[in-house]
Structures are given as structure tokens and as C-alpha cells.
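These are the structures, in C-alpha cells.
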Structure I
Amino acid sequence: MKIAITGGKGGTGKSTVATALAVELAKSKKVLLMDADTDCPNDHLILSIKRKKENDIFQLMPKWDFRKCVKCGKCAQVCKENAILFVKGKYPIFVPDLCTGCGACILACPTKAISKDKQIIGTIYSGTGYGVDLLTAEMRIGYEEASPIVNALKKFSSKKEKKYDYIIVDTAAGTHCNVISALLGCNLAIVVTEPTPLAAADLNLILQLCKVLKVPTTVVLNRSNIGNKQLIEKIIRKYKTKIIAEIPYKKEILEAYSRGKPIKDKSITQIIESIK
């Protein structure tokens, strides 16, 4: 079973829930935890896992031979990421950090002046702790598009997934392409939120996205004893989902988090009972 832990808004505690859930499940099952928050992966920090490098992630990059270029601008016209700038009568200007490696410019060039090159855009790491196998992908600093990194992580993990009972996918915050890439193929999305106006607004967005992707959802309410719970209840009624667990705001959880240890709370057991 592949379960995404997501949240829309950043800071709701999805990584805290993902790591705690993985550790608790690993007491009786084989568990793989995938940290797909490639901008800022931190599951290894929460679990105090020392990572080892598996391999670099490469992306196709265009390379121009200006001896063949006729300055037609076709490459810039087909680039949906605006990674190629064109001024009439000048050679194209390429901005590597905006390129997603789609290869459209190579296909569009009438004189075959553009060939295939590659660049490192991220790195995959692995580690083990608390009985949990961890895979994490980290994006190269300065690179703009995270979804190719997530896709590379999923491809790497696909070779190993059959030996696990549960695969926990910790997504990035938001509803952008990298979150969509992480959600695709999951059997369930557990949405971690909190009883605040900002969290409620983003809960609405992530539940809407999961509905479009046809990924079933349930909700975990973090910091449940502060704020206004009715804000969240109004949203979940709209999407006909439910709160499966409530995690209180308390000192013991804060201390565990600050020491790089998974949290222990009865709410994690409630989550497990709801997904079995």
C-alpha cells in the first residue's frame, strides 16, 4: 500500500506524521519511507538517519552549435518554460535553470543545430533507522523545477517497492507539479492540517487536487487543541472525507521533534487502525 502524507500548506507537520507513522508501522511490517520534498528533505533529520549517496540525477539539456544556427527562433517558440530567449537577428540565449529537459527545442530546430547534453539536477540518498528504510531526493541548489527530481526518486524506488508492505511518500508543501508527481500512483493521501484560516484554505486546495487525481483522502488534524476546528470541519464536509486522528499541541511532541526523534502519541495508532 502506497500512502502519501501531504498537506497543502507548509509547516502543518506532515513530515512529523510521516516519520512517526513509518516508525510505528515498521514494528510489524516492512516499510519504505520516501522523502519527496526535494527542495527541503528533512525526514533523515527527524529520524537522525545518516544518509549515504546512491546516485546523481541527470536531466537532458540542449546544446547549441551556432555554426548551424540560422537564428530563426523556432526553439524559443516551442519552449514552454521560457528557458530560451530570442531576439531577431541574434543567437538564442539559454537559461539552464529554467529548463525541464523536455527536448522540444531539439525537435523543432530545422537545421539540427541543437544536440543532447545533460546536467546534474539532484541526488538520491538512502539510509535506515528505527527499522525504516529511507529514500530521499535532494534538488541541486539553484535548480527551479522539482518534479523531475521526484520522478527520478519514484523510478529508483520502483525497483525495490515489491519487498515492502507499506510505502510512505512524504510530499512537498503546496499543489504544484512536484506534489502531483508524488501523489500519482498512491492508494491514499493523508492530509495533515491544523485549525487555522491559512491551513483551512490550503486544505481546500489539496483536497480539490486529490479529487482531480482520483486519490482517496483522509485528514489528520495536528495541533488540534488550538485554533478553530470548525474551519477544518467545514472543508472536510465539502469533500466528504473525515478526520481520522487528532494530534494535540503538547510539550512531549515538541521535545521529541527538537531531539531528532519520532513522536509517540496515540493518534499515530489511530492512523494505522484507519488504513488497515
Structure II
Amino acid sequence: MSDAPTRAFIDFSDVWLAYNEALLAQGQFAVEAIDLKVQQGEFIAIVGPSGCGKSTFMKLATGLKRPSRGRIEIDGAPVTGPLKISGMAFQAPSLLPWRTTLDNVLLPLEIVEPHRSQFRSKKAEYAERARGLLRQVGLGGYEDKFPWQLSGGMQQRASICRALIHEPKMLLLDEPFGALDAFTREELWCTLRDLWEVQRFNVILVTHDLRESVFLADTVYVMSKSPGRFVVRREIDLPRPRELDITYTPEFTGIVHELRGHIGAMRKEGVGVPQ
């Protein structure tokens, strides 16, 4: 067996980003010195104070922004533009109100190649794939409902299905459960956990909810205040699959308090904390 290290699926090497040339000239960066290696199938979460650059990091990871300095490779290839191998879901489900749940989920296949050119001939196959995803997240029977007929949690489940319909290798989630009540949020943690356990796509989750990050992730990264950089890397060595009962254990709450302490120290001191 070879002892050669496996290639990281996500590889950020000394990445810096200034939002325009004027800011770059002034040395004002949104994120700085980002070094990150994520293995195939790994679930990571990013937490930190508001405005620290978490969403900027997501734009870099999807290819929506190019770094001012440094290098990004995903799945072995340099990131030079928007990635087709990723799916995204945000805090607002943003389902199209005139489309049914099924048609909302199918939308990426209608607009993204190579699926777009095959959509008409493969529509029945794609629709069955969408129905299967909807059943997996508890929305079987809701395929013909419109967004206004669904609860907020149901809309977010449909949004996650839409992000996964083209079978991406990487799922990026930007505060996807932040607008939901606590009970619905925990239900969706379990929905996401189950989808990931089966498919093992890479996940980058940006969240303010420390309990959410510890419950779901393999590794949690804490970002400093702007300019954002990773100042803490915490592996979550809790056994999988995780049930909600684990959130009441001393081991779980100890990790949450540890992460909260790091963020609290940054707020108090106004600086990053050392690793």
C-alpha cells in the first residue's frame, strides 16, 4: 500500500481576496492567508463573528470570486470560474412562486449543461430523480404543491433537493437553517445528516449556530474578524451517525463552549486567537 498522501478535494493555498483594485492597492483584504485542505467526502463547518468573511470564502469556493493572491484547486483542477460540480442553498429558499415543488427542484437541470441540452429527452428520468430526493427529505406527496402551500422548513427541504438534483460533488450551505424555528432546524440537521451519510458529497456549511456546526461537521473552522482568516481548526471526534440526543451530552456541550470561548475572545480583544 502506498504511503503517498491523498490529494485534497478542496485545496486553498495562501488565498487572499480584496474586492477591487483600489482596496488591493491599499492592502485592504476581505480574507487573508487562507490555507485549507479538505479530503474527499469531508463535511466542514465555518463559524465566526458577523462580517468575518464567511460568505466571501463561499464565493471563492464556488468560483464566483477569484483570489487576489494564492491558489484554489477543487477536485484536482484550478478554480477559474463558477463551478459546475457544486450545489448551493442559502438562508432564503428562493423558490420560484409560479413553479411547483417538483419543477423548482428540476430547475438546475433546465439551465445547466450538460443537462440542459438533454432535458427534454430525459425529463421523465430527471423527474423520477427529483421525486426520489423529495421522498428522502420527507416531501413525498408534495411534488405538485406551490411554495406558498409549504411551510418554511418544507421550502428549505425543497431548496436542498434543488441544490442536489444535478448530483454535485460539493454542497455549499450559507446559513441554510438560520430563519427556521429551533425544532424545524434540528429536523433539517437530521435530514442533511442522512443525505450526506448516503451520498458522501463534500459539504461546506457556513453558520452562526455552534450547536449546528458540532452536530453536523467532521471539522469546524473558526474565522477571525475581518480580514477573515482561519484561527482555529477543531476536529469533531464524536461518533457517527449522530442522533440529537448527543447534543445534551457533556462531550458535545464541551466542544460548543470551547468554540464559543474562541469567538468570545475575538470579540473582547478585537483580534484573532492563536491556533
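A short reminder: the numbers here are calculations on the coordinates, not readings from a lab. As the structure is a prediction and not an experimental result, all values here were calculated from the model. Cβ atoms are built from the backbone, for glycine too; each structure is taken alone.
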* **Comparison of I, II by distance in nm of label points 7 Å out along Cα→Cβ at positions 33 and 137 - largest value held by** => II
* I, II: which one has Cα extents along the principal axes in Å, for residues 25-176 alone, as calculated, at 65, 26, 25? -> I
* **Origin of the derived value 16.0 (mean projected area of the Cα convex hull in nm²; candidates I, II)** => I
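Taking mean count of other Cβ atoms within 10 Å over residues 41-48 for each of I, II, which is largest? Intermediate results must be reported in sequence, preceding the final value.
Working: I: 19.8; II: 22.8.
Once mean count of other Cβ atoms within 10 Å over residues 41-48 is worked out for each structure, II has the highest.
I, II: which one has helix-only ellipticity at 222 nm (-39500 (n - 2.57) for each DSSP H run of 4 or more, over all residues; to 500), as calculated, at -9000?
Working: I: -9000; II: -12000.
Comparing all candidates, it corresponds to I.
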* Structure fact -> Highest-scoring structure on relative contact order in percent (Cα under 8 Å, 6 or more apart) (candidates I, II) is I
* **Highest-scoring label, criterion being mean count of other Cβ atoms within 10 Å over residues 145-152, among I, II** => I
